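Multiple structures are listed underneath, in structure tokens.
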Structure I
Amino acid sequence: MDTLKLKVQLKNKLKSRGFEDISEEDISDEIDRAIRQINRCRHFKPTDEKPIDPKYEDMIIPLALTAFAKIGAEGQKSHEENGIKRTYTSGGDYPKDMLEEIIPLIV
């Protein structure tokens, strides 16, 4: 897994969505949080050689993006303004439907 590549991808996606002033530290932190969440849901024990199950690497950026999108609206249950309606689940920063795509390992 190329963390530098992930950071660049996330930074570019954030910029395209209007997030200009997010620090490198915040980007790194959110990538790490997404990886930890995937590993928790998967019941995966990371190693230095394999920090995440490669099957789920493509979920890191979407999870991180959803967390950044909720900045300023953490825990929001419902909000409607200018024809846009937002309702967040009680699942924290990451949508439950995304996390449900992760199949736990059987131990």
Structure II
Amino acid sequence: MKEKNYSLGLISFLQAFALTIYCSLVAVLFWRGNKWFGKVPNYLGPLLFLILFSTSALICSLLTLGYPAVLLWQKKKTDQAIKLVIYTTGWLILFTLLVIVFILITR
């Protein structure tokens, strides 16, 4: 089977976009959490937050660093792995700025 070669720009865009979508879903959970679950006055609320925070860190790491790790260790393409991380960071900065602009426009 022939391996498809996608550009680092496209891969970095997709990684950053997937991370933005994931963060949006977590934000909905934070935004609507009290409505869905009610006020949690005991230690279960902070426990849930910490578990979600830890899981989110792992998911974010996998989304942004998974393929660069493959490039680095399996394919021995260090320069491409570093470029991919830098490009993904650039896309994430752009998406962050777009959210800030959207917030300012909709105020």
Structure III
Amino acid sequence: MKTLAERESRYQRETPAAQLGHLASNLNRIALLLERPQEQQTLLQVVKESEHFTEWTAAHWPFEIQELLVQVQVRLAMWHRVWPRLGARREFRLAVARDAQEWANRLLKLTS
């Protein structure tokens, strides 16, 4: 398994647009994993990885996009924090899935 520093180094070699694409892909993956309660561990790993992606890509973008990345970062941190209490609730999972999908779509529009 790669260390966090190795993963960051590989991620930083990508173009900023590709980095946003990876983050959007992860957000879509989160939405899909929320449909599978048995994938909780994988889901939490993807959420954590996505938090890192937002940090690693922010410096490459203008302030307006950095603001959006901060909003994504806050959502990811909130989902991660409240997961032990609310993760089993279907309505919470559906709301997070919708939110993740919406953010993925917003980020993808920025890359085109």
field: Read-out relative contact order in percent (Cα under 8 Å, 6 or more apart), computed value 27, structure in I, II, III
entry: I
field: Rg and Dmax of the Cα atoms in Å derived as 17.6, 56 - corresponding label from I, II, III
entry: II
query: The value 4.4 for distance in nm of label points 7 Å out along Cα→Cβ at positions 6 and 38 was derived from one model only; which of I, II, III is it?
result: II
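Any read-out appearing in this document is the output of simple, stated calculations on the displayed coordinates, not a laboratory observation. All of these numbers come straight from a predicted model, not from anything done at the bench. Cβ atoms are built from the backbone, for glycine too; each structure is taken alone.
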